[in-house]
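Peer 1: Each structure below appears as structure tokens.
Read-outs throughout are calculated quantities, based only on the coordinates presented, and are distinct from any laboratory measurement. Only a predicted model underlies this, so the values are computations on that prediction, with no experimental measurement involved.
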Structure P
Amino acid sequence: MKIPLSKIAYARSGDKGDGSNVGVVAYNAAGYEIIKQQLTPERVKQHFREICLGDVDRYEAPNLLALNFILNDSLGGGGSESLKTDAQGKTHGLGMLFMEIEVPDDFELPG
């Protein structure tokens, strides 16, 4: 079945220059396995296709049940150089949580 990513993980985001940093943390180990399989750099780039003009880099932090993504060239120059409303990338984590992911029908949602 399809569910929003927000059902199994939370996210935090920020920026550095023209790149946005999005960390996704699963609520449990089962959720981490799902996000590790489904949140590929290609899928994240497709999800942010309208704002991410560069590559997407992914870093795994299994001890934290987390993935960290760098969305290169996603802030229109960043900070004061950009005409974008969110040139600091603070909402990109929330945007990631709207992504729909597939989970097995018998998957138990946390909480």
Structure Q
Amino acid sequence: MTDQTRPMRAPWGDIAPKLTEISDSVLFDDIWCRPGLSPRDRSMITVAGLISLYRTNELPFHLGKALENGVTREEIVEIVTHLAFYAGWPTASTAIGIVRQAFEQADAKAAPAA
């Protein structure tokens, strides 16, 4: 598997090389590449889990990956709306603010350079 075909890489290799090695080989190269679920489905599950567990540090990265993996903006908003009833209104309110920022970053990334 080349770096171009790997779905993700751990971002902390400079400070925690072993944690990076384990994350890359087990989580990203094994779990994320298993055939039982598509990357799109895994992204939806991961985003829902991160929202529910109030994991605001990891959520922006995985929202970007979800968009890259084909999850639509409407589906992401629907995930947040659905979870408001299961994970709580404050959790959904916080998540929707992070979603807004992720959409703005995706738009900025997609905009042609002036």
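Peer 1: Supply the structure label, taken from P, Q, corresponding to helix-only ellipticity at 222 nm (-39500 (n - 2.57) for each DSSP H run of 4 or more, over all residues; to 500) with the calculated value -5500.
Peer 2: So the calculation was done on P.
Peer 1: Just checking, which of P, Q has the largest value of relative contact order in percent (Cα under 8 Å, 6 or more apart)?
Peer 2: Once relative contact order in percent (Cα under 8 Å, 6 or more apart) is tallied for P, Q, the winner is P.
Peer 1: Output the label of whichever structure in P, Q has the greatest value of percent of Cα pairs over 16 Å apart.
Peer 2: Largest value of percent of Cα pairs over 16 Å apart: Q.
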